[in-house]
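*Asks:* Structures are listed in the sections that come next.
No lab work stands behind these numbers, since they all come straight from the coordinates. Note that the structure is predicted; figures quoted are calculated from it, not measured.
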Structure I
Amino acid sequence: MPEVEVDTSTCVGSTWCTTIAARAFVMGDDGKAHVARVEDASLDELREAEESCPVSAIRVLARTTNEGA
């Protein structure tokens, strides 16, 4: 599973990410998106959320280590 980051200083709270990958992102009390449960979303959902962010605040990063290693 990839790592996902949200740059909250860039996020404008459009909610596209929570619409596309509702289990992976939540809107915080600050009106910004935050990473929730990445493992509950498909890679396609995560990539679509990243590509749909109007201010490119989401980054989906390839994991470079083996899980469980």
Structure II
Amino acid sequence: YPPHKHDVDIPGEEACLEEVYHFRIHPSQGFGIQRIYSPEGGLDEAYVVKDGETMEIPCGYHPVVAAPGY
């Protein structure tokens, strides 16, 4: 935290990149939450993620949290 993004090229501040998250959660019955949102509000989604899942983040802010104990 704070959430970050990297979907525009601003030299010295931000680079235009995609990001891939692969989730490993132990014990495996745990979960996390991945949120993806844009500053202007056109994109605002939250996903429950589980052990072994992979997610591509093409744009926007993308904070992630794990459930307590995992």
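*Asks:* Quick one: helix-only ellipticity at 222 nm (-39500 (n - 2.57) for each DSSP H run of 4 or more, over all residues; to 500) came out at -5500 when computed from one of I, II, so which one is it? Let's see the in-between values first.
*Replies:* Details: I: -5500; II: 0.
The read-out comes from structure I.
*Asks:* Can you rank I, II by mean projected area of the Cα convex hull in nm² and just name the one with the largest value? Before the final figure, lay out each step's value.
*Replies:* Numbers: I: 4.5; II: 5.1.
With respect to mean projected area of the Cα convex hull in nm², the highest-scoring structure among I, II is II.
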